[in-house]
Structure P
Amino acid sequence: MTQFWEQHSQDATVEEMMLDSSATLLSKEEKTEIISLLPCLDGLNVLELGAGIGRYTGHLAKLASQVTAVDFMQTFVDKNREDNSHRENITFLQADVTLLDLPNDRYDFIFSNWLFMYLTDAELTALTQKLLGWLKPGGHLFFRESCFYQSGDCERKFNPTVYRTPAQYNHALTSVTSKSGDNGFEIVMSKSVQTYIKIKKNQNQVCWMLQKVPRDADGHQGYMTFQQFLDNNQYSRTGILRYEKIFGDGFVSTGGLETTKEFIAMLNLVQGQRVIDVGCGIGGGDFYMAKMYGVEVLGMDLSSNMVEIAMERAVKEKIPQVQFEIGDATRRIFPEASFDVVYSRDTILHINDKEALFRKFYSWLKPGGKILITDYCCGEQPLSPVFEEYVKQRGYRLYTSEEYGQNLQKVGFVKVQALDRTEQFVQVLKKELAHAQEIRQEFLESFSEEDYNYIIEGWKEKLHRCSLGDQRWGLFLAEKPLDNI
């Protein structure tokens, strides 16, 4: 590693550091993009690992109260100091991050750009545990890596890089706990760097935001994080694709394209508006909105399997107005008034504190912005024991449609419509069940008999729960008041 970087740091240029002959153009655009993804750093104590020549150090120091910039190569540290030492709140440190020893609970935010891919799996695990120690409770880690293959075009006589997949990074960072075992990382956001897609047709430059949070002693039904629970159960890749076979190409929510057209028409979208789709699934609704209405859409889903499939479809669709990210809406941070519309289909059933999430939605929306949600609901108490067990097994938190609407009103939304659409839900379920039975042979060409029975029995159980009055389906529309700034 030392030999490699001695060779690529002699002049301490951006081309050397990024290992790319077009680094000047890339750096200008990607720096703006990366900075836009960072949380508010005002007054925070920041640790920058792999700071290089200081492309980000100066910006971090403009906002933070203190920045510690660390790099492996002395030539890079010297260049960073030369360019940024006029800022008195920066400490420059030459160190091997695998040997770095810092006080616990010292930093509010840790930033790293192209570092973890130079660590072995064992080194990454050890460093992750250190990061959890160095961060204050609730602190954030932001990092960016090349996934699958190298990002640049410079010849490498020796390649020290470990090219992991995004899923491998997700698992590596969220599976480690602090030495005491009571803290771990949860994913806030993960997405491809759009600059590399635009300039190099490369969607494998990926950045992450993680948060240090207390670990639930009971976990999530045997999984360390809720994301792992989703990706290994209901939303495994096979599980997603078998849903799509019933809902229709691009869709994993009730009614597929048919209900999508109906509900999106209620929003009166206008070209150029910004929409966030919370629980975007595999992106069918997002592509539809962009094509039909000319809006920009950010599709967010906590399931990495969902987003992986959505991004595969995005390569074929070639619609630049649509972006996707792995994101936890309960932890995600956006500036106020970032979006014209919040759209969500059959997703918020997973969220325990819906009122807190609705407050986030309210903040994200511009004055006059609209929200449209469909979601599973429950009937009036008492509910059957079978239904209670189903809800527990899926990890759902359900309300009646009336309670749902009250939560929206409580956070300040106006013109709230809380509509019970269970009758429509039942009719759609019957149609989808009949369709599944018609395409049985086609279904079995791609999936197993077990998969087919899962779908058939699952749809029959939904219909039975609806007939008992336990399971309901709601449609919710509301607006943020115009006079609210």
Structure Q
Amino acid sequence: MTDANRPLRDVHVHDDDLLRDLGYKPVLTRRMSLFGNAAISFSVISVLSGCMTLYGFGLATGGPSVMLWGWITVGCMVLFVGAALAEVTSTYPTSGALYFMADRLGGKRWGWYTGWLNLLGLLGAIAGIDYGAALFTGALFNLQFDFAPTPQKIILIFIGILLLHALLNLFGVRLVSLLNTVSVWWHLGGVAVIVAALTIVPSHHQSAHFVFTEYVNDTGWSSHGYVVMLGLLLAQYTFCGYDASAHLSEETTNASLAAPRGIMRAIIWSWAAGFVLLLGLTFAIQDYAGTQNSATGVPPAQIFLDALGEGGAKALLLVVIVAQLFCGNAEVAACSRMVFAFSRDGALPGSHLWRRVDGRTGTPRAAVWLSVAVAAVLALPSLYSPTAYGAVVAINVVGITPAYAIPIYLRLRHRDRFTPGLWNLGRWGVPIGTVAVVWVVFVTVLFCLPQTRPPGKSWVSVDTFNYAPVALLVILVLAAAWWRVAGRSYDVPAVAANAEMAKIQEEII
């Protein structure tokens, strides 16, 4: 009988034995199915969050042609990264995910720095996703109530969204899994509704020639090749967060198969849905300049308004906002599990607090509250600086993207230490992993380059400076400093000799 066909009780035993083999006592509740595991990564990727939030960026950095062809290209490359990461996840299905993989394959310091990059990337993701949801909520209120979306009002909406996500995550993984299941259908249905409305209702549409060949450069840079590369960032930013399937693996049944399959399914679903969404939006543009300079502050909202009128725009904005709320909720779940796991191994200040698990719900409640609290602090500078939100996005991307590549690189470098799991790439593991690492290095450097240049200036200004390299440097300095303080207390457990010995040790302790 294969693992996929085992009775549920036997699968739970197999999962817990594997976790004990990896050195951990099972404490989280396994209630998540394969579909639920894929759903959480699909919800975190959230094409109705990433594509919508950065659509205005795409209009300026290459325009329609770069957005559409860039989406196809980046999606293909992300499949390489996802497949290589899924293979390592199958061998090490733990809540710590990326840092645990790096520790096993490269040693303590590799695990330490990978963990800090991954954690700060996840925290930046919560801030970026929920602040984006607040911006779209402000646009809806602007249409409905003539609401002025000032930074002060947006930050209050943002904090309210964070509190909602914290409360939802305190009820346990069963509710999180249910919400993610609903999220999948909401996203797919939402994309279908938006594209259908933008296809059927407007009397005017852009031509296929415009959608697939129109090039627009409003960055201030003269190099077309450079601008095209910048335009890839819309897709790459959207394709972040599929490591959520790995972080929820200790709460997933048949995790060594379900978690890697969850990663791959989430990427493929998102790739298809995002392409359809970008097509629908771009064909429906009525006034390019007006869309870019929308009074709502959100270019997609202006597309809805021009194409469908105020009533239709409000309805579709509501669809997008609910999808973004699902996305942020899933990200809080993933980040809190990372906080729990990293604290379990003594890597965070106050680890004894953040690793506690509620006996009734099986949820790391303190880790949930820490995740939303730090995310709130990260977004507070948006009250004073228009570039602060870009810095938050930078924290997400330059933290989480390199963290994907580290365990893949170590799997290639130390092939003798890697034992393939139930889901593996066979002889294709090395070439696929090599392509994945090269791509991640490329996009990480790209995220650190200047994105816009003021008119008439030879270089960037304070307002157009890309803070991504600063964010990356701060992350590495913080990790290095805390290593000197607490590195000795950081201890990923040694692999148990076998499951039976692990059970005996667990009973003694």
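Brief remarks on what is shown
- Which entry (P, Q) yields the derived value 1.00 for FRET efficiency 1/(1 + (r/R0)^6) of positions 378 and 426 (r between Cβ atoms, R0 = 35 Å, to 0.05): P
- Answer label among P, Q for the case where Cα Rg over 2.2 N^0.38 Å, for residues 26-161 alone, calculated from the coordinates, equals 1.33: Q
- Among candidates P, Q, the computation of helix-only ellipticity at 222 nm (-39500 (n - 2.57) for each DSSP H run of 4 or more, over all residues; to 500) that gave -23500 used structure Q.
- Highest-scoring label, criterion being relative contact order in percent (Cα under 8 Å, 6 or more apart), among P, Q: Q
- With Rg and Dmax of the Cα atoms in Å derived as 23.9, 73, matching label from P, Q: P
Bear in mind that the values in this text are calculations on the coordinates, not laboratory data. Just so you know, these numbers come straight off a predicted model, no measurement behind them. Cβ atoms are built from the backbone, for glycine too; each structure is taken alone.
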